[in-house]
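A short reminder: the numbers here are calculations on the coordinates, not readings from a lab. Because the structure is a prediction, the values reported are computed rather than measured. Cβ atoms are built from the backbone, for glycine too; each structure is taken alone.
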Structure 1
Amino acid sequence: MTYRVFDTSGIAERRKPVAAELGARAIKVNQFDSQPEQAGREHDETGSGQEEIYIPVRGSGVLRVDGDEVPLEQGRFVLVPPEATRQVVAGPEGLTYVVVGAVVG
């Protein structure tokens, strides 16, 4: 078989390691399901060297990047470099989002 499928609908955990479950070797992909007003961990990716793209799937919220608040809404993609501090905060209806990351260079 030349492809793999992973369905997140049966996974109860907040973080769903999509790329790992699919056996991806170069791409990192995780899905997060946040409760209303839930704040994620503030962090940067300096240690991993990974840039990340945040992709909202359902609901809304904000992505705090180095002190700025970027609205997260369906259809919006946000690229964050490794050295930037980031934190996701879900809106009043909650937020499901996907993060795609790769090492720069």
Structure 2
Amino acid sequence: MKSPAECNSIEEIRAAIDEIDEQIVALLGQRFEYVKAITRFKKTEEDVRAPERYNAVLQQRRVWAEEAGLNPDWIEEMYRLLIGHFINVELEDLNLVQPDRS
């Protein structure tokens, strides 16, 4: 893939963005597999929510965002959504809450 500066058309840039997005989605799928696997080690809602781990993850992602030149507030918001979804999936898998079918 060409660097952004090497792209000579909007089509090349869009193709590169699509390729990167495909990789991001694949990595999110891979992350989800680990989320599903971790439920083997969790038994309670407190285990799933793990507030200390949750806060540590958000803080580290903020650091990584800053290092990458991204807005840490935006990255934190994105991870709050992602982790919130995965927490709900874990709680459902462990039968600790009823699935939200709305």
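A few comments on the model shown:
- Taking percent of Cα pairs over 19 Å apart as the criterion, the top structure among 1, 2 is 2, with the largest value.
- In this comparison of 1, 2, the computed figure 25 for relative contact order in percent (Cα under 8 Å, 6 or more apart) is attributed to 2.
- Looking at distance in nm of label points 7 Å out along Cα→Cβ at positions 25 and 49 over structures 1, 2, structure 2 comes out largest.
- Of the structures 1, 2, the one that -1000 was derived from, the read-out being helix-only ellipticity at 222 nm (-39500 (n - 2.57) for each DSSP H run of 4 or more, over all residues; to 500): 1
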